[in-house]
Structure I
Amino acid sequence: MAIQESGEMYLETILILSKQKNAVRSIDVSEYMGYSKPSVSRAVGLLRDAGYLNVDRNGHLFLTEPGRELAEKIYERHTHLTKFFMSIGVSEETAAADACKIEHIISDETFRAIQNLPLE
């Protein structure tokens, strides 16, 4: 099932937060992303219905296998593109912002080519 860029960003955020803490809840996602609680709740419902995450009875969010795979892919793109842009002289702040935009639309072929470039 195809997922929109915003859904990918939610999955990436849940992955990042799960690396920082044992339990991730919607409020954590809301605070991290700066989005309203109702917006996050709606997105969580859509991602759950699409099979990308599960929510337990305590409101903790858990990525399913397809959700984790997609989140890891987006996170890898983000981190590698940020490093790549910094290696060509872009400031860290701009590199991270640009990577966040590009990570969702870059083709697998182009990303692999960038991955194969030596970073300094």
Structure II
Amino acid sequence: MQPNELVQKIASLLWDHKALDIVALDVRGLTVLCDYMVIASGRNVNQVKGLYDDVDDMMAKEGVQLRRSEGSAEGRWVVLDYSTILVHIFHQEERAFYNLERLWDDGTNRLTLPFDQTQEA
């Protein structure tokens, strides 16, 4: 599966599991850290941890190995590094404070997601 397809699959899984404010960015040309970022929020620490587990389980089934992760014990800001894709799952308070979109959204690189976030899931 291509990285952009995996990004869509990650975003859909997060949406299906009730994550909030899901954003997918193509950051090629903006950083050497990765090609894509997926950013989402959970309502509480337990949901953030659960979303982390769900994404990691799905990626393992796709044969994509987790290179590194940070923050899973605390559940406030979890980062999953899959080489070409970084997944950031925030508690809502940390999401508002760090505002990663401000750093990585250049106004042209948001990916269209396969669901409408203006509607309840």
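Looking at relative contact order in percent (Cα under 8 Å, 6 or more apart) over structures I, II, structure II comes out largest.
Looking at Rg/Rh (Cα atoms, Kirkwood Rh) over structures I, II, structure I comes out largest.
Taking Rg/Rh (Cα atoms, Kirkwood Rh), for residues 21-60 alone as the criterion, the largest value within structures I, II is that of II. Structures I, II were shown, and distance in nm of label points 7 Å out along Cα→Cβ at positions 5 and 29 at 1.9 was computed from I.
To test your reading of the models, identify which of I, II gives 3.3 for distance in nm of label points 7 Å out along Cα→Cβ at positions 37 and 85 when calculated. This value belongs to structure I. Each of I, II could give distance in nm of label points 7 Å out along Cα→Cβ at positions 53 and 69, but the derived value 1.0 comes from II.
Taking 25, 33, 21, 18, 3 as the value of P(r) over Cα pairs in 10 Å bins from 0, in percent, for residues 45-92 alone derived from one of the structures shown (I, II), identify that structure.
I
Supply the structure label, taken from I, II, corresponding to helix-only ellipticity at 222 nm (-39500 (n - 2.57) for each DSSP H run of 4 or more, over all residues; to 500) with the calculated value -21000.
Values: I: -21000; II: -10500.
Traced to structure I.
We did not get these values from a lab; they are worked out from the coordinates using the rules stated. Note that the structure is a prediction, hence the values are computed from the model and not measured. Cβ atoms are built from the backbone, for glycine too; each structure is taken alone.
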